[in-house]
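Enquirer: Dropping the structures in below, format is structure tokens.
Throughout, read-outs are computed from the coordinates displayed, never taken from laboratory work. Given the structure is predicted, the values throughout are model-derived calculations rather than measurements. Cβ atoms are built from the backbone, for glycine too; each structure is taken alone.
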Structure I
Amino acid sequence: MHTPRTIGLATALATVLSLACLPAASSNAEPAATPARTDTIIVTFDHGSADPAAAATVAVADAAQDIAGADVKTVTPIGPGMVAVTFDTVLSSGEQARLGDAVEDQPGVKAAEPDYLDTATGTGDPTAEPYWPFQWDMAGTWGIKAPQAWWGSTGAGAVVGVVDSGITPHPDLTGSTTSIVGGTVVAGYDFISWAGIALDGGGRDGDPTDLVASGSFHGTHVSGTIGAHLDGLGVVGTAPGVTIQPLRALGEGGGFESDIMAAMRWGAGLTVSGAPTNHTPVDVLNLSLGGRHACQVAMQDTINAVRAKGVPVVVSAGNSGIALSEFSPANCTGVIRVTATGATGLLTSYSNVGTPAVPASIAAPGGSELRTSDGSPGAIVSTSNSGTTGLGVPAYRWMMGTSMAAPHVSGVIALLKSQHRSLTPDQVAAILKRTASPLATACDASVCGAGIVDAAAAVADQAPAPPLPVMTATKSPSIAGTPTIDRDLTGDAGTWSATATLATRWLRDNTPIAGATSATHRTTTSDVGHVLTFEVTASRTGYAPATVRSAALRIKQGALRVHTSPSVSGTRKVGHRLSGKTGSWTPAPSLTRHWLRDGRPIAGATGSTYRLTKADRGHRVQLRVTAARTGYTTKVVLSPADRVR
């Protein structure tokens, strides 16, 4: 196998190396079971305890002394009702199993489980050379189509928590060669509690710098695949506008699940004893890690708690070529299980695979020894560091494994969360599956996943349709006619920016008038005192329809017209009868009569005739006609007045 090479930042920007063939990176040997920390167990209670540390000490102390002669050394909180109990002596696997059984038999204890050592799921570093032409995973035939998604989302506003080995300064991530915060990266936390793997003296603290002596810089590589800047500097991530939060839980040789679970909880915004409040809770968690063992109760409870906060959990399937049901936390319920594909669009030989009972969710580029169609290496290039026994300078490195596949999926979820923060973990998983691209050769969805994650299709699935051009009125609709009752009003549809189909209607006080859809409308009594408008909706294929209304027109009462005035006939002498005519009117009104004496109504004199009495002698008598019609102004007209003899 070639010695892995890493290119420092300055060299990476100016140099393209000729590439040798890449050797196989996996073995057919049966993978060994994941080791557990033999001085620690994880205790989970049925219900949250007010003091889980004290409760765990009581539950464990006597049994540990009886079974192994061990005393409780420390109790480290993980989450509500969940702690890691470390003893002052190493337990054999048998003692650990018996102790777990004894503790689980006690009231209130849900589970007592080993603290397994999970490791990063990268398979090595075949060679090293950066730059976009080699990022087949982003834009190649069998890539995730990331650039085609950036029109709709770059991940801005979304936060991805990377539970991994930490991070190193890198201009493509932090915008700096010395700082681990800045650019894409916000402050994270170091959750490694055991000095034996931390390499920084041990204990949890606020500095998640990757100090792994073997120099894989796994967390930095994963972070670059998620969100390296779109700056032309070296590589670009799936979601170049995303925010990354490093949650250090893997050290030299891996990390214990007690620390991994604490990192998951804190990243999701849940309280972790001894750690400060996370002011930048994540929208998705990336776990490019795992170990060969069952999903433990504590891990499942942690995943459930994180999902309840709306945070999807993306987990690499593992690199042992076995059923992922044997690999945790990929075998836990509710996680997005990611298998790995190579540059030829096939599932890689090292990738764990799903089964009907524990199916894979989705596939993504993880890289392999098979080269691309143009002869470039088939591994995944991303951000790294030149160090081999400690920190060096920012660099780029090619790696492969399901560790490299998972961050592609996390990056796509960040693109989605940037669009819609309210998407639930189940909704996210459904979007990824229904928009996935097929592998080069058909593969059962339970084995490989629904297909290769497709960033462009996923973003398009959630993006609003591109806006259509809108029809505009170059001359607004208008109304012509007299705004009184019983008049014909005419609506002018105006003129429009493009030839369109026009639909018209009349509205009274902004409410459509039933049946009034023609260009003319005859006013009625219902319109009097109200406001009428003429509305036009213009539509055309390929355009957004537009609706415009005319200026409002208030309809007034009509005026009754008298053509022949009221008149009185007969002899103006006491004892004689006078006859009154009401005259002629338009439109026909309701008429009432009243006879007047010197302009004052005569009691009871409302008929068409009136007999003169002695009271009328010497006075002027005339007829008053009152005309009324609904929607018209009432009108009063008098006949001529003559003196009675």
Structure II
Amino acid sequence: MKKDGLLETRLEETRVFAPNDAFRSRARIKNLSEYRRMYEESLSNPESFWGKIAGELHWFKKWDTVLDETNAPFFQWFVNGKTNISYNCLDRHLDSATRNKAAIIWEGEPGERRVLTYWDLAREVRKFANSLKSLGVKKGDRVAIYLPMIPELAVSVLACARIGAIHSVIFAGFSAESIRDRVLDCSCSLVITADGGWRRGNVLPLKKIVDEAISDCDCVKNVVVVKRASGDPFPCRVKEGRDHWYHRLIEEASSDCDAEPMDSEETLFLLYTSGTTGKPKGIIHTTGGYMVYTYLTTKYVFDIRPEDVFWCTADIGWITGHSYIVYGPLANGATVLMYEGAPDTPDKGRFWELIEKYGVTLFYTAPTAIRAFMKWGDRWPEKYDLSSLRLLGTVGEPINPEAWMWYHTTIGKERCPIVDTWWQTETGGIMITPLPGCVPTKPGSATLPFFGIDAAVLDDEGKETTAGFLAIRKPWPGMLRGIYGDAERFKETYWSKWPGVYFPGDGARKDSDGYFWILGRVDDVVNVAGHRIGTAELESAFVEHPAVAESAVIGIPHDLKGQALVAFCSLREGAEGTEDLLAELNDLIAKKIGKFARPEKIIFSSELPKTRSGKIMRRLLRDIATGRALGNVTTLADASVMERLKAQYEE
């Protein structure tokens, strides 16, 4: 074990990919020296740097001070500035050619299509903003949104922002109990939902779930219902006086609705993320700093251009959808693709079909999705013309090098730069990432910090080290401003490890080129015979085997070693979990990591337990391996996976 008790890292990645000349020649930032000059300015003179960026957007009143640090960690950005993010996403574009450009291209799982230009979207947002006002919603009121991936979800978000209401989007797959917790925590006065939503050929009864969730929520005075699943197999009950059909409200509403001038530090939205205590944390994001940061990260990380079609495959119920489906792209006047359904419905080629159909140029998805695509086989993407793609992105968790290489060769055809982005719900936007025209990439590395991000790897005492804890040493505009109703929890969770330094909760290492390698949550660290290893590194080693599509590694108590490893491996199509494969995987781990890391047990499974956002639930795998009662499985995409794994493990 290392004397300082920090993580050990054993995997080494030597492959480097420079941006191709064709991409570089047109990129916004074309070389590393330009990036370094801008980066140094963003750290040494943040007032000037961020002031210039903010000046590219519309303000009803200019700020007095760019950054106020007097009440750290409750930093303030663009102090006393007045703006509105809905205005900047819509109205700002209506006096130019962008007015008639597609803002949202939408396709539903059954195949319906809609296109909303910026003019269309602005009218719809204004009308719904007036509808909310007619129901008594005022500036500062909290509005819960529980909708499938349909255009009305983006409209609802922008309408709330337009009138100064605080939106709390809840992923349309959470249980009634999860909705109730979030509604009650911030006392939502109105809920926006739909009669149903499509997922893998089935209609989810969203309104029914909402009715159950708010049955004892006295704070909820009104429910707005979008008619999505007409002819669905279940009735949509409407409670007289409380429930209102969206389409009827829109028909009666005026399309004139001025945007509310919002103080830069007034709350824009709450987004709940899971906490270690079991109680969800309501992350607070405010107006001005978040707007500026998502605008700039979209502009530079995706090198976005007027002709691009940008498809971020996340749900708007997650921060990725907030920042890179709605606010960031629309502030840049971009065209975004929204898709309602699953990537394997009606078949496993659906995503590639959509890329071909709509000429998608920028594709941003999660490593867990990429590993699923690998598992399904190359024959699916090979059926479609993906030549429109010019940039690929990945988000949500560290990507293992083999998945990165598959993405690079099979999807990008070795010509599309990959931006492997690290960030969190709390950070508001991308923090560590390659800039595609100038930063050479290494498979599995998020590479270099974005502008204004003073990232470091520290030990427990706060000293810089090569492998330890990721830390952010300076404030940035998109940062969270607190946890709703719990200032002490905010300080304890994020600001107590080192004085004045933000602790994201991730392990990391930094290589000789200054590149960052994210090693996963520090909670996901195993201690085997004195060796502290991040599970992400172990999982990457397993996936290097051509038979393995995805893996999850956990530690279980062991009398001699302290902890022993158990690996759950999902195999690619056509591969079989034989004794020979077990031996090969053990040999691979011994070679890549060390003999000490060979697992006590390897379980082959067709599926791993994942949340609806695609994250593997290692906590539940630990429950199985240690014989504990299974914890809460309501957030799983398919709870039946757990019973199958439990039976398999016990065999």
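Enquirer: Compare distance in nm of label points 7 Å out along Cα→Cβ at positions 385 and 425 across structures I, II and report the one with the greatest value.
Expert: II
Enquirer: To continue, here is another question. Just checking, which of I, II has the largest value of distance in nm of label points 7 Å out along Cα→Cβ at positions 273 and 297?
Expert: The structure with the largest value is I.
Enquirer: Here is a further query. Quick check on the output: 42.8, 143 is Rg and Dmax of the Cα atoms in Å, derived from one of I, II. Which one produced it? Walk me through the intermediate numbers first.
Expert: On the way: I: 42.8, 143; II: 24.0, 72.
It traces back to I.
Enquirer: Still on this model: One of I, II was used to calculate distance in nm of label points 7 Å out along Cα→Cβ at positions 137 and 617, giving 3.1; which?
Expert: That value comes from structure II.
Enquirer: Another one. Please compute Rg/Rh (Cα atoms, Kirkwood Rh), for residues 177-352 alone for structures I, II and give me the label with the greatest value. Don't skip to the end; give the middle numbers.
Expert: Working: I: 0.95; II: 0.98.
Checked I, II; max of Rg/Rh (Cα atoms, Kirkwood Rh), for residues 177-352 alone sits with II.
Enquirer: Given a value of 23.0 for mean count of other Cβ atoms within 10 Å over residues 289-296, calculated from one of I, II, which structure does it belong to?
Expert: I
Enquirer: Given structures I, II, which gives the highest value for FRET efficiency 1/(1 + (r/R0)^6) of positions 81 and 481 (r between Cβ atoms, R0 = 30 Å, to 0.05)? Can you show the working numbers first?
Expert: On the way: I: 0.00; II: 1.00.
Answer by largest value of FRET efficiency 1/(1 + (r/R0)^6) of positions 81 and 481 (r between Cβ atoms, R0 = 30 Å, to 0.05): II.
Enquirer: Starting from the value 11.8: which structure in I, II was distance in nm of label points 7 Å out along Cα→Cβ at positions 89 and 585 calculated from?
Expert: I
Enquirer: If distance in nm of label points 7 Å out along Cα→Cβ at positions 185 and 489 computes to 6.9, which of I, II did it come from?
Expert: I
Enquirer: A follow-up question, please. Quick check: -5000 is what I get for helix-only ellipticity at 222 nm (-39500 (n - 2.57) for each DSSP H run of 4 or more, over all residues; to 500), calculated from one of I, II. Which structure matches?
Expert: Numbers: I: -5000; II: -8500.
It traces back to I.
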